[in-house]
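Multiple structures are listed underneath, in structure tokens.
Please treat every number below as a calculation from the coordinates, not as lab data. These figures come from a predicted structure and were not determined experimentally. Cβ atoms are built from the backbone, for glycine too; each structure is taken alone.
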Structure I
Amino acid sequence: MGERMEIASGSPWEARYGYSRVVRAGSHVWVSGTTAMREGAVVGAGDMRAQTIRAFAIIEEALRQAGARLQDIVRVRIFTTDIGRADDIGQVMGTLFREFHPAATLVEVSKLINPDLLVEVEVDALVDA
């Protein structure tokens with residue numbers, strides 16, 4: 001599968017819970033669940049669209065650090081606390097993935113780690129090794 005690369009974001013949760021923001025092994029890249037945080041605060045409290053945009057911005061930077069791009073995403077999993085606002089998420093995805101279409105799943109959950117968070121996104125990407 002190739003050499004393993006782990007990339008941390010510096011979040012205190014990573015060391016505490018024992019995970020990496022990104023793991024790359026060969027041509028496979030996995031990005032952990034990502035929420036709309038900036039310097040420990042929730043970005044866009046109450047705004048599903050803003051939180052989705054922020055999560056994907058963090059993901060895009062994480063992918064870049066692993067030598068990947070948004071266009072390399074093959075799988076998206078999204079967890080939301082309000083499936084009734086799925087269109088807000090879908091509009092963001094429709095903009096980001098206009099030229100290519102990864103497999104995707106959207107699931108409602110009862111809550112996320114912070115009560116102000118509305119959405120969490122994780123992705124898998126496949127790049128040239």
Structure II
Amino acid sequence: MDTDTNAWSQWVTLPDGSTDWIWREQAITDLLSSHTEGSLFVAGCKTNQGRFYPLFDHIVLLSAPAEVLLARIAARTDNPYGKRPEERDAVLHHLTTVEPLLRATATAEIDATAPVERVVQQLEELAEH
């Protein structure tokens with residue numbers, strides 16, 4: 001489930017006046033608590049995601065070096081994010097500031113430079129345990 005949509009996430013204004021794109025708490029709670037059959041893979045990175053960690057079996061960080069991320073962003077045609085210089089700068093900033101926080105709370109890390117079939121296989125193996 002890609003949660004980077006309006007159905008699962010929303011913009012909120014923080015006390016300092018800045019904005020943040022967070023998970024819609026009731027929607028995510030309903031999604032996670034109602035899923036009963038098969039595996040559910042949830043994709044997303046939000047500042048309020050830690051509240052939901054108890055509802056997950058695994059928290060997986062898919063990681064790749066900056067040059068790989070920027071090349072993939074430049075090549076993709078289904079999402080305009082990352083095409084502007086300030087967006088690429090934000091990706092690099094998040095890689096150095098946010099990724100360490102994600103790594104510290106992840107229960108597993110998968111090298112996303114591997115072929116997609118291998119990444120999927122590793123995710124499926126985690127789901128089996």
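Here is how the numbers come out for the structure above:
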| quantity | calculated |
| --- | --- |
| FRET efficiency 1/(1 + (r/R0)^6) of positions 3 and 107 (r between Cβ atoms, R0 = 30 Å, to 0.05) - highest-scoring structure of I, II | II |
| Label whose coordinates, when relative contact order in percent (Cα under 8 Å, 6 or more apart) is calculated, return 23 (choices I, II) | II |
| Structure responsible for -12500, with helix-only ellipticity at 222 nm (-39500 (n - 2.57) for each DSSP H run of 4 or more, over all residues; to 500) calculated and labels I, II on offer | II |
| Structure from which 4.3 was derived, distance in nm of label points 7 Å out along Cα→Cβ at positions 99 and 115, options I, II | I |
| Structure responsible for 13, 46, 34, 8, 0, with P(r) over Cα pairs in 10 Å bins from 0, in percent calculated and labels I, II on offer | I |
